[in-house]
Structure P
Amino acid sequence: MIALFTTRVKSLYPKFTMAERKVADYLIMNGDEIEDVTSHELARRLDVGQSTVMRFSKKMGYSMFGEMIADIKSSGDLSTEIQNGDGLFTVMSKVEAKYHELLKSVTRSNREEDLGSAAHFVDAADTIICYGCMESGLLASHLCWSLVGLGKSAYCDADIIQTKRRLRMLDPTRDLVIVVSKSGDKSEPVGVAKAAVAEGIPVLAICDASDNPLSRLATSSLRVIEIADRSTPMTSMGVDAGVMLMIDTLVASVYQQDRKKYAAAYRGGIVAAFSERRE
């Protein structure tokens, strides 16, 4: 069984219904020998409704049940846990495998139409406010400066009160709020999203693939993978890389909306920056 899949199940376990936990337990125990099973067959084996099986796969971040089974079958045991006696290059290989594992899951959790919708919102926005709390604040700041590099009027403030004050000045028909939250359930980012919704401002969420308060508030969402298990340094390693993947993919997708315009804005920003340094 793929280590990330098992960790992901454990991370989401409290959010599963009792019937969904039966599906989770079965896949963890039997994932290594899983065959081409249909959602109907799995539901029959576990004496649960087929809708329960489908709902479980969606909570796990898959758009289709078959995607989840294919992912489990193709993964195998990557043995990414660092063991006593592992050499440093072995450690590096395991960290690389962990990153590859998680980034692959992030890619699988997103749909092209969602990415297109998010890119359209950013491209069309006159002013953009980016917000994230704690570690996600650093990621939101990276997104903000990447958008500034494309010539967008983007702002990022770590202070939630200042952020809420600023968003009251936005135009609901032309502006956008982007909230970055790996879990999607922390009070601060959810509070910013609620304030934006109250003002009628579209919200783009970059958050966990599971059903969560932030994704439910958002106009559009991009999905990442949050690992709640922090028992060892390895368990949550690579989570921020997954968010960076989605942020950089979003910026690249916005660039694709009008390459000529954004290339000119980017070059103009570089020229202006170097001119200021010479002065």
Structure Q
Amino acid sequence: MQSRVKTQILYCLGLVSLLGTASAQQIDLNQQSWSAEVIRPNGQALIPLYDGWYPNKDGSKSICFGYFNMNTEESFDIPIGEDNYLETDYPGLDLSNANVPTHFDVLPRAYRHVFCSFTVNVPEGFNSTHRVTWHISSNRFDLSTPGKVIAPYVLDEPASDGRGDIAPVVKLSPNDEGVRGRTGIHTSNTVSARVGESVQLQAWIDHSDEEVWVGWSHHSGPGKVEFDNKEYEIQTIDGVASVQATFSEPGEYVVRMQTIDTIAAFEFYCCHTNAYFHINVSN
């Protein structure tokens, strides 16, 4: 009996202690700059991420950048400028034409961060002491990530012998020469579209697996882009991925398509292919 009473007293004291601690430490979410509740509908940061680098056959290197939007309902449109820019300490490296995204989708449901949404090509002389840094400001958070070429961050590209995996081959017309890997392929001619009218975008994909994943995203451009189907799997025996895209405003846009054998493979940082569709939208 005494043991049971003692246990009940200790339990009550512990409960009071826990409640007191919780009450003392609780801070309203609106007053927190960073919280253990990392993923929220809105108000959280957009995090620029350095995903690694890989060597190219000509001696140059490609540095990969992705991002993590910690909001499930809030997307971002951040034009190139003081809130979205690259800088480098490598003399003479021109970053003005880098394919930096300006639109950032909400947190995807099936995977967390957007892997290697764009690459920056650096010359052979760019070494472990140099940096290309991506700066992003959003929701009062000023964040940056340094891209570098050091051994621990080298990526398998476009194939991983260890995992027996390889990136899909992508063509943007049936007779094109295909491209495989993160550097990706760009439309050779600008696609024309009109505000409010859907336009079909297509890619031809080849892979040894029977099925591959395909995802479409608004990469850059002034307005909103709606897709009839943002993510899906296709059978490689057919090999055609298509989407209907509709644009809300006139201007120059880039739509990014990514393809990989399965979403789970993103977590192993191998092996996907990027494709970029350049679209001119008029009234």
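Rule-based calculations on the coordinates, nothing more; no lab input. Fair warning: this is a prediction, and the values are worked out from it, not measured in the lab. Cβ atoms are built from the backbone, for glycine too; each structure is taken alone.
Determine which structure produced the value 0.95 for FRET efficiency 1/(1 + (r/R0)^6) of positions 65 and 265 (r between Cβ atoms, R0 = 35 Å, to 0.05), calculated from the coordinates; the candidates are P, Q. Answer by label: Q. Taking -19000 as the value of helix-only ellipticity at 222 nm (-39500 (n - 2.57) for each DSSP H run of 4 or more, over all residues; to 500) derived from one of the structures shown (P, Q), identify that structure. So the calculation was done on P.
For the structures shown (P, Q), distance in nm of label points 7 Å out along Cα→Cβ at positions 177 and 193 is largest in Q. Between structures P, Q, the greatest calculated value of distance in nm of label points 7 Å out along Cα→Cβ at positions 153 and 257 is seen in Q. Tell me which structure, out of P, Q, gives 6, 24, 31, 20, 7, 5, 4, 1, 0 once P(r) over Cα pairs in 10 Å bins from 0, in percent is calculated. The value was obtained from structure Q.
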